[in-house]
Structure P
Amino acid sequence: MNLTKQQIDLLSERKVVALATSGANAVPRVIFVEVNSADEDEIIITDNFMETTKKNILENKKVSILSFKEDYSYCFRIFGEAEYHTEGKYFDFVRGLETNKDYSPKGAVVVKIKEIFEFE
């Protein structure tokens, strides 16, 4: 499944989204994260401070992301599978971002999109 131009634009304009994970214990966890990059079939997020979320992703790659307009007139939810990278092109990408210049990124979370649901 691919993101539409409208969805990519929203992720680019309004970068903060809710990221839901659960580990092997199936206890859900939701945090706010900043989207660093979005294209048709994947989203990249930096791990600067994740602890439980990182553990959950390593135990269970299934995640959900919720993005919404400020006035809630349009929202969409993504179901996908997350990969956690501590080296390679994705990690190099997040380390090189201006928004991460004052941090030491621990990893890059890459969400491969499987399903998208829209709400208006």
Structure Q
Amino acid sequence: MPARTSKAEAARIERAIDAAVSGSWEEFAKLTDEPFANDASMREQFEDSAPRLQQAGGNWEMTSGIGIVPEDGTRVITVMIKAPPTVDIILTLHSMSDSDDSAISIWTFFQQLNWDD
């Protein structure tokens, strides 16, 4: 049976997208439980991706997948936000477990061109 996002993970994903749609870097930055590996890079990703989600105006499809890291059982969550016509946004999070009090960190939030269209 494939892994599913926990309530805490799903809420964090929703809050990250809401912060991007509102354009609030400050809110987005508060959503990671571990510091970003590179603040400047993450802010650049946010500033590139947020306007795309704002332009899409909620007109997107979201899918997600979870990979379990064999060494420690932590979870890497990849969320694909398909924002037509040409850009997909990839949001990647790392979660220590599927429990509601798990530490959840944001790893990436970048654009990927959609070559299928």
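So here's what we get for this one:
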quantity: At a computed -10500 (helix-only ellipticity at 222 nm (-39500 (n - 2.57) for each DSSP H run of 4 or more, over all residues; to 500)), which of P, Q; calculated: Q
quantity: Structure (P, Q) behind the derived value 18.1 of mean count of other Cβ atoms within 10 Å over residues 62-69; calculated: P
quantity: Among P, Q, which structure scores highest (criterion: distance in nm of label points 7 Å out along Cα→Cβ at positions 30 and 78); calculated: Q
quantity: Cα extents along the principal axes in Å, for residues 38-93 alone derived as 38, 23, 21 - corresponding label from P, Q; calculated: P
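Values quoted throughout were computed directly from the atomic coordinates according to the rules given, and no laboratory measurement underlies them. Since the structure is predicted, the reported quantities are computational estimates derived from the model, not experimental observations. Cβ atoms are built from the backbone, for glycine too; each structure is taken alone.
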